[in-house]
Structure I
Amino acid sequence: MSDAATCRKELELEIPAEEVSKSTEKVAKEFAKVARVPGFRPGKAPISLIKRRFAEEIKSEVLQNLVPETVEKAVSEQKLSPISQPQVDKLEFNEGQPVKFRAIFDVLPEFTLANYKHLEIEMPEMTITDEDVNKALAEMQQRAAAFAPVEGRAVQDDDFVQVKLHGTPEGPGEPVQAESVLCHVGAEETMEPFNENLRGASVGDHKKFDVNYPADYPDAKLAGKLFHYEVDVLGIKTKKLPDLNDEFAKDVSDATSLEELKTKIREGLEHERDHRQKALQREKIIGELVKLHDFPVPQSLVEHQMDVRLERVVRSLAQQGVDPRAVNVDWVSLRHRQEDRAKDDVKAELVIDRIATEEKIDVTDEELNHELEHMAGHSGESAEAIHARLTKQGALDRMKAKLRSDKTIDWLAQNANVKTVAAASAK
């Protein structure tokens, strides 16, 4: 028996013949009132004829009335909590006999909570250094750079070459074309064939060359493909960086001096660091909870979680402007590869829910309103409108459950034994 099977309940159920007959009579009478039978006025056909003529429809209606009711009663008597829609099979329905069938559904696993109050986790040091601030400042300087045209010489490393290009893929795929685009020659991020063919070129040159993109190339349209390029050199430019002084600070931000800009950069980096730290701490706490608890999880919840994970991949592609249908991905195998992670997700969710109950952690109206206001600040809708929409969609309870889960993880983090280690050796 698989782990998931131990969360699966199978009930052999029976509906007494008398109850079936009673329901059949009642349904047949309902049919008789509205059925149109040739040779009889509406509602006047004999009940025996109605039963023969509409046997299948009557049987279906009787089952729809009695089966869910019987399942519900059995579940309640045995104090079970189904978490999936009961599937009915092995149905036997013979006139004058009891109806027999099997109902199969998932239930929540039973498990004992391990010692969760003082989880041991290691966190890497995440100190913001002067070097980090200077690096961010240098990036701002790069973004504020101006391009100056170069004349009277050929392309050198670190030049920005203005090119018109047309790329045709070998085999299926969309061509790549641009009337004017800057190519940074000699840069690490530039594909080597561009560096080789443009280095030493002059304005007016026409170049033909192939580029073989690696399978992990960030642009899905190019990844793993061979492209034949035709490139015209339109111009050569160099990047002129602005001086780092108070004027620069005023141009690129609302700071009034370079020192103030550095302070703002440090604050921004610390804010990002806090976010990263919280996300990593959350990940480690969930990992620790999963490691401490060994119990089977219901397959229906795992399947749902696999779908959720797959939706995230699709959404992420769509946000990058990539059509998920156009990507060469084996979605069935990608979904299957999510299974182990989905099992851990479900296990963590069940453990966190139990800890929340144990520690009486709940979401207050004030916390819910605060979250709605936060969402309103990002979406332009009012908090009231979001509340109404989520209620209508039946998503408010899901949101409360997520807030309760987050609050429980925060509580676990506050009670954990956190050891800070050098970034490289953190587990």
Structure II
Amino acid sequence: MVSTSSMTGSAIAPGTAPIEDTSLTGFYRDMTAPERRTFWACAAGWALDGMDFMIYPLVIGTIIKLWNVDAGTAGLAGTVTLLASAFGGWGAGFLADRIGRVRTLQLTILWFSFFSLLCAFAQNFDQLLICRALLGLGFGGEWAAGAVLMGETIRAQYRGRAVGSVQSGWAIGWGLAVIAQAALFSYLPADQAWRWMFAIGALPALLVFYLRAYVEEPPVAAETRARAAAKGDNPSIGEIFSGSILKTTVLASLVATGCQGGYYAITFWVPRFLTTERKLSIVSSTGYLAALIIGSFVGYLVGAWFADRYGRRNLFLVFSVGAIAVVMAYTQLPLSNEILWVLGFPLGFFASGYFSGMGAFLTELYPTRLRGSGQGFCYNFGRGIGALFPFLVGTLSQTTTLANAICIFAVGAYALFFIAAYALPETRGKVLQADA
């Protein structure tokens, strides 16, 4: 475990006044102009990122029918996207330490927007698979650059709530994807509607204009890079695996694996579960997904408040246990569709809310010179291993029910999440400083 001296900052900010308003939204009123601009830019980025990723799970049933692929092969496209995002996130994190957080964020957004648009023109499953893989590189990189940008821009006393509130943008993006699905599949033939879904995924490119005009590089990052350049001591890509940092990297990677593996096992296959085992149409399943998404959105906001009030690690422990309980009820109990609809809210709440603490937690674990590399690697290592879950769930569902397959992998992932989080230190209140 990394000692206090090996981490940047201290547990208490010298000269910082105590937080007078501990409410969820209290941080926003005290934000500076740069903090607010960064907040809204990253919130939009996360929303559009979530929309782009969730488009494929929503059209997977159409892809299966259109090109006559089995569930395991269809799930492979989701797995490949996430595996590619693992490499993209690590690379973008390293790039953010070398050329800057804002510039890297711009490049990654343009990348995944372009390849989302190309997905709309795929003529067979192999072409779609390649486009999704290339999209994944930018998709993973956007989170790495955006999370460290937010973590370094927002002050320590507000970091958990601000970063966590931004994370809620994912649920908004998911909701936008579901709304687009309901509208497009209602008015267009399915073989055209899925293409328009991917075309909409190119919209994030517009965000780059705002980033270029209004979002500034965090001073702590700019100062650290300037000092490193002056001394000729730029960080190496493998430095996060050395010395006292190694144990933190291993444990943080396991935390990210558990939290993302459980999330993808659920969210990737629930739309298919509703239309097959629960016999709902694509349009009628929208209400069930809405309950899940609303629960997810509320979970993000509550998780953001929880992370600042009770700590990042406690957030992970409480929500992982809650997720295990609700997943087992959702998939294993003989519930009516009406009860299942109600249960969608707590499922979304517990299966998403812990993400609100991840960005701040990983930011606070690493010194500034390695923050992009460390944060990018750990989160996206977890994303890469979690990427196997859509494929594994789809494959296992061919020998058992889809409900059983979802439950097995989700519960196993959340158990790993709990154990790894318990082994790491609490980081709430850490002040980030430029490295000497």
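Throughout, read-outs are computed from the coordinates displayed, never taken from laboratory work. These numbers were taken from a predicted model, which means no experiment stands behind them. Cβ atoms are built from the backbone, for glycine too; each structure is taken alone.
Things worth noting here:
- Which of I, II yields -16000 [helix-only ellipticity at 222 nm (-39500 (n - 2.57) for each DSSP H run of 4 or more, over all residues; to 500), calculated]: I
- Structure from which 279 was derived, volume of the Cα convex hull per residue in Å³, options I, II: I
- Origin of the derived value 23.8 (mean count of other Cβ atoms within 10 Å over residues 268-275; candidates I, II): II
- When FRET efficiency 1/(1 + (r/R0)^6) of positions 356 and 380 (r between Cβ atoms, R0 = 35 Å, to 0.05) is computed for each of I, II, the largest belongs to: II
- Read-out relative contact order in percent (Cα under 8 Å, 6 or more apart), computed value 31, structure in I, II: II
- Entry that produces 11.1 once mean count of other Cβ atoms within 10 Å over residues 76-83 is calculated, selected from I, II: I
- Structures I, II, by mean count of other Cβ atoms within 10 Å over residues 68-75: label with the highest value: II
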